[in-house]
Structure P
Amino acid sequence: MTAHHYCFFAERQVGIGSAAQAIEPYVRAAGHTWCDVTYVEEGGLIERLPGPKRGKGTLRGFVQVARTLRRRRYDGLFFLTHNPAVFHPWALMRFPTLLWTDVTPAQLDGQAEQYGHTVDRAEVVRRLKRAAVRSTFHRARLVVGWSRWARRSFVDDYGVAEARTRVVPPGIDLARWRLPERGPSEGLPRLLFVGGDFERKGGRLLLEVFREHFRGRAELDLVTRDPVAEEPGVRVHRGLTAGSEALLELYRAASAFVLPTQGDCFSIASLEAMAMGLPVVVSDVGGISDIVEVERSGFLMPPRDGRALREALERLAGDGNLRQQLGHRGRALVEEKFDASRSADTLMSLLRQAVDSAPEGGAETARSAVLRASR
């Protein structure tokens, strides 16, 4: 049997980029093609053209995908996320395709306020965009969500047959995010917050609760890109990159991870904290409930609920044994469910199944199937 050759297209943006980085080595080791979709190339002709940055970014993403598609014939395509696939409908008709994403546009519109995302006002624009995404989901052989939350949207919001959906969570590189040796707790417990968007990630609420109830009883490390002033008991860290040694050191020194986020689709940072043996306190939004075993690896709280945040921190701040117990279970969960090597193997296996089950007859057969499914 001739080995299949696949092409993996991956967006490189914040959390999405972390998920891509974790599986890329396994994809390359298997001999497949990898293409980063960055939406920008420094000094490129497109970038020098007049016009809005967003439009030029979309064009650049289109070119990055098209350029790689021309290099050779592939047996199957993989897209993280659906966004780069939307403008290449014929590629999805020619090649069996797997889409892997953390969120759908319908779900993102539902968190528009938290993300500062503008929902298109014009009905005709909304309909056109929705139709384009719906067609993309229906053209793909498999549509895979990071969480049950995302999977449900494929079915409920876009009419994808449930049999053509799956859940595969992103994974963590356990060789890099190793469980540190932690001795008996000494000094004040250290709470760690990691969120570039300080407001959306709940940093303001955490800071208020800390000031009122935990100053002098704990220390707080804030990792963010936003301007936040240091104060007694609070250290602010800026310019730290994902997976950097400086960030890893903060995880090693922490006693618990806290992310009272107001809007999110998933939480790679929470997985990283669990991999480092930390109990987590995180809001129950998006697909985050798939990550935490309540009171076994951490606590879930309603967004914007200062009382729930305080109660969870009270339990952790005063009980080193509980922190250790929850942290050990969190690490075990990551090893069981969120190992990057396992995620990569599962995705490649699903893509292979999609290729092997593709109907014969070429593009015409695929086009007919899409038209039937989209009615």
Structure Q
Amino acid sequence: MRRPLLSLLLLLAVGTASLCAQTTLPVPGTNAPARRPQGNPPVRSPEVLAGGRVTFRLRAPRATEVVLAGQWPKGRTNMLRGTNDVWSVTTDPIESGVWEYSFQVDGLSMIDPGNPAIKPMREPRTSILHLPGQPPLVHDFQDVAHGVVRTHAYRSQSLGRLREVSVYTPPNYDHSARVRFPVLYLQHGSGDNQATWVAHGKAHWILDNLIAKGAATPMIVVMMDGHAAIPGTGGVGPGDNTALFERDLLEDVMPFIDANYRTRRDPAGRAIAGLSMGGGQSLTIGLNHSDLFAWVAGFSSAAPGREMLAPALMHPSVTGRHLKLLWVGVGKDDFLLKRNEEFIALLKDNNLRHEWHLTEGGHSWPVWRLYFAELAPKLFK
């Protein structure tokens, strides 16, 4: 009795499912049957074409306007609606490089959902287009020995919360058990995070390529989250964030790195550098602690003023004697140019030796990758 009953139940279930699958309900307010939704094929974006042209696509059924906003020259372009509500545009040839772009859908800026390469940010809204050069550029992946990037979670006692830090070790690190390596503390800008120098800045590939040519000293690179202050708490300015970041660096991260990696512990074996917000942090902390960092650099920095550098300027001759290199670079079109020029004037007033690099370009990653590639060979020599 059980077997016929089970068979009957199965037949009823299949028949009911078949009936439901074939039934369409009327569209509310009409006599027309509703259409069953059909699966749309995935959208391919970006698609790199011959000659450096690129096609971008986005499915946006309810949009009235979609704009491609690319970082490359003349990168802002209106997209056109096509089949299956897919908006698209094919660009003119784009120069080789690593570029940021986003879609602006009825005024809302968003990432490209078809592209898994996303710039790490506190509020992600930018996708990455990487067009390798021929021959490869200094930040392109090349067939050389490669280092390793590790991510650590750590409990910041000074800040009272869990944070993350990314650490690059050079290609020969794991095979040089008795060798201690110099350390560069490398900082990102406002809005980015500890992963940006790798995912978007390509610092690891730049160093791999320079080390392979014998142009740079093998080094450990430590990349912290520069946002030490909790956002939205109010009453926290850039100076306060720098002070909190300094505590986390000196009290938590440096001891953690020294305990877990084979690092040099002398000032000549430590460097600190950064861009924009991170440049301001690096110049402030590096100069005020020249007894810890002999190599200091800032790219397009939110450069500190006299008040922020009071410890360094109390005895400028001592500060200068400790420093092996103070490197400062900014582009002619950078909105922080005047602030950097004022910083250079402050250095000159206090007879602090420095390298000043006024270059083409604005406040952007294409400039900062080149700065890093220029700075790295100078470190730890």
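What follows draws every value from the coordinates through simple rules; no lab data is involved. A quick note: this is a predicted structure, and the numbers were derived from the prediction, not measured. Cβ atoms are built from the backbone, for glycine too; each structure is taken alone.
Assign the value 34, 32, 24, calculated as Cα extents along the principal axes in Å, for residues 192-303 alone, to the correct structure from P, Q. Provide the component values of the computation, followed by the final result.
Working: P: 34, 32, 24; Q: 48, 30, 26.
Of the options listed, only P reproduces it.
When distance in nm of label points 7 Å out along Cα→Cβ at positions 56 and 272 is calculated for each of the structures P, Q, the largest result comes from Q.
Can you say which of P, Q returns 17 when relative contact order in percent (Cα under 8 Å, 6 or more apart) is computed? Answer for the origin of the read-out: P.
P(r) over Cα pairs in 10 Å bins from 0, in percent computed as 5, 20, 26, 20, 12, 7, 6, 4, 1, 0, 0: which structure among P, Q?
On the way: P: 5, 22, 30, 23, 14, 5, 1, 0; Q: 5, 20, 26, 20, 12, 7, 6, 4, 1, 0, 0.
The read-out comes from structure Q.
Please state which of the structures P, Q yields 2.9 when distance in nm of label points 7 Å out along Cα→Cβ at positions 120 and 144 is computed from it. Derived from P, not from the others. Where does the value -7500 come from, among P, Q, when helix-only ellipticity at 222 nm (-39500 (n - 2.57) for each DSSP H run of 4 or more, over all residues; to 500) is the thing being computed? Structure Q accounts for this read-out.
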